[in-house]
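Got some structures for you, see below.
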Structure P
Amino acid sequence: MLLKLENSKVPMKMVYLLSEKLKVNPEYASLTQALTLDSTKPYVGLNGTNGLFGTKEWWDSIEQGRIPLLFISGVIKRAYVAGQDPSNFNNTVDLLLEDGTIQSVGIYTNKKEDSKLFKIGYNASIVYALDELKPQAMLNFGQKYNQIALEMAVSLEPIE
């Protein structure tokens, strides 16, 4: 695991592993891979520089540091529903980071009921793989990388 939960000030629960999502829904990886390989769609998709999404080569690239990682951790200041789809549960949190800034992140869980664990005053941590987009997609989205959530954890008690 990439998140080091044993270093936390309070007990944490791992609520999301991309590897588990891909086991349950392998079609997710297949569709992403197909988009990467589709040269008729240069404005969307991953570049595949470090392996096709979800393959052993891709996971090895993460493990060996060829795909950069972004770690975000902070205290939940707000939990809410974002987006246009109606929802009965929160799907986004605003985290207060150590540097005093607020960062909005999506809630990722392998079990829907775990989304209820994301409460104000609790800590949440997430790690993203920064996978390179296709060159034309970079121009389209104005960024070089797509953030792919690999793991997410939330504290089991408030931190404040």
Structure Q
Amino acid sequence: MRRRWLPAPLLSAALAAGWLALVRSVAPGQILLALLLGLLAPALFASLRPERPRMRKPLVLLRLIGTVVRDGLHSNWVVFIGLLRSRRDPLESRFVHIPLELRDPTALACLCVIATAVPGTVWCETAPDGSQLLLHVWDMRDEQEFIADFKTRYERPLKEIFE
């Protein structure tokens, strides 16, 4: 019974806290609305939630997080320098199709978030069958090298973690 009315307790708490932060009030009426939102939204949308993912290698996850943070910092610098030099050396931005081996929905979602979080790349779409990812790359000189690097740095660890 508890799982039906409170399918995601942490999500319920986060929604309630988020509501109170957004309205910047702890008035009784706002607390009541926050509790209603926190309890009703996860219960009403429980059928839309994917299955709980199983992580197989948490140490690989920690290493992937480190890679994403390091790549994010490096990419910020590269984008900044690229903006400064763009008049002298034009950028080569383009769309790239990356073939995927991943099939786990959670891993695919993580890959899309990573692609968008790292400056210089933006996730555009995933093929309906999940076989490829379309990215827009801000400045790319060698497409095959980019694809190989992307798959090694992000897809392979996600495959180890989730599949």
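Every number in this text was worked out from the coordinates using simple rules, so none of it is lab data. The structure displayed is predicted, hence computed values, not measured ones. Cβ atoms are built from the backbone, for glycine too; each structure is taken alone.
From which structure (P, Q) was Rg and Dmax of the Cα atoms in Å calculated, if the value obtained is 20.3, 65?
Details: P: 16.5, 51; Q: 20.3, 65.
Computing Rg and Dmax of the Cα atoms in Å on every structure in P, Q gives 20.3, 65 only for Q.
Of the structures labelled P, Q, which one yields 5.3 when distance in nm of label points 7 Å out along Cα→Cβ at positions 33 and 89 is computed from its coordinates? Before the final figure, lay out the partial values.
On the way: P: 2.9; Q: 5.3.
Corresponding structure: Q.
Kindly point out which one of P, Q the value 5.3 was derived from, the read-out being distance in nm of label points 7 Å out along Cα→Cβ at positions 25 and 129. Don't skip to the end; give the middle numbers.
Values: P: 1.6; Q: 5.3.
Clearly, the read-out refers to Q.
Assign the value -18000, calculated as helix-only ellipticity at 222 nm (-39500 (n - 2.57) for each DSSP H run of 4 or more, over all residues; to 500), to the correct structure from P, Q. Numbers along the way, then the final one.
Working: P: -6000; Q: -18000.
Corresponding structure: Q.
Supply the structure label, taken from P, Q, corresponding to relative contact order in percent (Cα under 8 Å, 6 or more apart) with the calculated value 24.
On the way: P: 33; Q: 24.
Computing relative contact order in percent (Cα under 8 Å, 6 or more apart) on every structure in P, Q gives 24 only for Q.
For distance in nm of label points 7 Å out along Cα→Cβ at positions 49 and 73, find whichever of P, Q sits highest and give me its label. Could the numbers behind the result be given before it?
Numbers: P: 2.8; Q: 3.5.
If we compare distance in nm of label points 7 Å out along Cα→Cβ at positions 49 and 73 over P, Q, the biggest value is for Q.
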